[in-house]
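Take a look at these structures.
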Structure I
């Protein structure tokens with residue numbers, strides 16, 4: 001394999017060409033400032049925002065029913081499925097505006113939880129969990145643990161996880177142990193798992209739902225069942241308060257449109273960051289080395 005090829009001889013240079021991406025998904029947008037600027041925020045009620053923020057503190061997570069994104073969620077799921085079929089890591093879907101704009105549209109909720117000056121971290125991923133391949137999400141883990149929350153449960157950093165297809169127990173939906181059900185949550189013994197099995201909470205979620213949790217909550221993507229059910233397709237990104245030291249750098253303006261090349265470089269950085277969740281995929285390390293110009 002040389003510097004001009006990818007899996008099966010696929011040319012990496014094509015991934016650096018915006019025209020390739022536009023042809024791959026004509027209904028999506030690539031660094032289209034006019035489209036970006038025209039997007040309205042989510043129409044979330046003050047009552048819902050307050051409820052989700054309170055639950056994030058008390059239970060360590062929130063979940064909301066599907067909202068009107070005014071974005072082509074089905075087409076976003078389709079392009080991830082297409083990338084998977086082409087053996088291209090699905091996280092490269094973040095070259096499209098829509099994969100950033102879902103989070104821009106959540107600004108009012110993120111500001112309520114993290115403060116008005118919150119920032120986007122250069123940490124994101126996309127999943128395609130296929131029951132036909134006996135696949136599963138990431139195994140049970142806490143992310144950064146208790147250093148990522150205040151003593152009162154307010155998060156310093158927040159994961160936002162969005163299902164682009166229906167996430168069910170059969171195709172690998174998320175599970176977690178709510179903060180108020182986890183005896184070692186936010187303690188020095190947080191790696192000692194002492195929760196009761198009946199306190200585990202399944203989070204099946206229709207496409208277009210909103211989920212978020214802090215990085216001390218124990219969570220995982222379940223093992224899919226070998227049934228005739230569609231894949232679980234989802235995306236995730238991280239955000240943090242701006243009045244504390246960075247958890248990752250560089251900080252990104254949560255409303256500014258990143259350039260096409262910045263998106264590629266950020267996506268390439270994820271291959272190394274999350275390599276431990278995909279130890280059998282040697283191609284991730286190779287692509288991280290060869291994707292940058």
Structure II
């Protein structure tokens with residue numbers, strides 16, 4: 001009787017495994033198909049803008065296809081030289097602000113995060129909570145007092161209002177990001193460094209910072225993208241055409257009379273996306289590792 005049971009149940013097990021494998025494969029196929037469709041929907045505006053940068057102006061909004069019937073290569077040369085300065089001038093201005101912002105955030109936010117994560121001082125918890133609360137404040141709430149302060153310092157129409165705040169750890173998101181990362185590092189490393197004669201500064205520079213490379217790279221990438229795309233703050237503080245950045249330069253293509261060289265505008269928009277893609281691709285592995293190891297899912 002036992003032999004009969006074995007012969008009837010054993011052949012059914014491979015069949016069930018095949019059914020489960022087929023169901024898993026079907027679910028995986030449907031999942032990847034939905035991801036592909038979602039990716040195409042999200043990337044379509046970028047493809048359309050890339051296509052429009054090569055079309056004549058009269059075909060940009062009349063021809064819905066992604067492949068231009070006539071390739072207008074002159075849009076890039078016209079856009080590069082259409083403004084009071086060559087477009088490289090605005091790219092350079094943006095690079096200066098971005099470089100200062102990245103250095104400021106990496107230095108100041110890492111120091112603040114090390115203090116919150118490792119040091120003991122009065123009111124540390126309350127100060128950390130207040131810092132996190134500033135994340136909920138929109139820039140429109142603080143822009144007026146900031147403008148009055150920088151105007152009294154004579155910094156309006158300079159790069160200083162866009163760079164100096166980064167040196168004061170004003171981006172609470174990055175401080176929180178690094179705090180979470182540093183808290184995940186073993187405290188035994190600090191104790192070993194202390195035994196070897198390192199003080200707080202030595203531990204910060206020789207132990208914590210080398211281990212925080214993923215978090216630092218994440219901070220640098222986000223700072224680059226947010227600063228490069230910032231339009232509001234740069235519009236408030238930069239009025240001189242010689243100091244204007246890429247977002248402000250793209251706005252100059254739109255004439256107040258309603259006449260806009262759309263081909264040149266889209267061409268320079270593609271050029272403006274180049275540094276973002278390059279910087280992101282160069283540091284994407286650090287970005288993924290930094291977000292995964294700081295508890296932000």
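What to note about this one:
- Top of I, II by mean projected area of the Cα convex hull in nm², largest first: II
- Taking FRET efficiency 1/(1 + (r/R0)^6) of positions 63 and 191 (r between Cβ atoms, R0 = 35 Å, to 0.05) as the criterion, the top-ranked structure out of I, II is I, with the highest value.
- In this comparison of I, II, the computed figure -22500 for helix-only ellipticity at 222 nm (-39500 (n - 2.57) for each DSSP H run of 4 or more, over all residues; to 500) is attributed to II.
- Origin of the value 23.2, where mean count of other Cβ atoms within 10 Å over residues 95-102 was derived from one of I, II: I
- In this comparison of I, II, the computed figure 2.4 for distance in nm of label points 7 Å out along Cα→Cβ at positions 151 and 167 is attributed to II.
- For the set I, II, ranking by distance in nm of label points 7 Å out along Cα→Cβ at positions 111 and 223 places I highest.
- Identity of the structure behind 20.1 (criterion: mean count of other Cβ atoms within 10 Å over residues 175-182, calculated), options I, II: I
- Identity of the structure behind 19.8 (criterion: Kirkwood radius over Cα pairs in Å, for residues 39-158 alone, calculated), options I, II: II
- Which of I, II leads on mean count of other Cβ atoms within 10 Å over residues 127-134, largest value: I
- Among candidates I, II, the computation of distance in nm of label points 7 Å out along Cα→Cβ at positions 31 and 207 that gave 4.1 used structure II.
Throughout, read-outs are computed from the coordinates displayed, never taken from laboratory work. The structure displayed is predicted, hence computed values, not measured ones. Cβ atoms are built from the backbone, for glycine too; each structure is taken alone.
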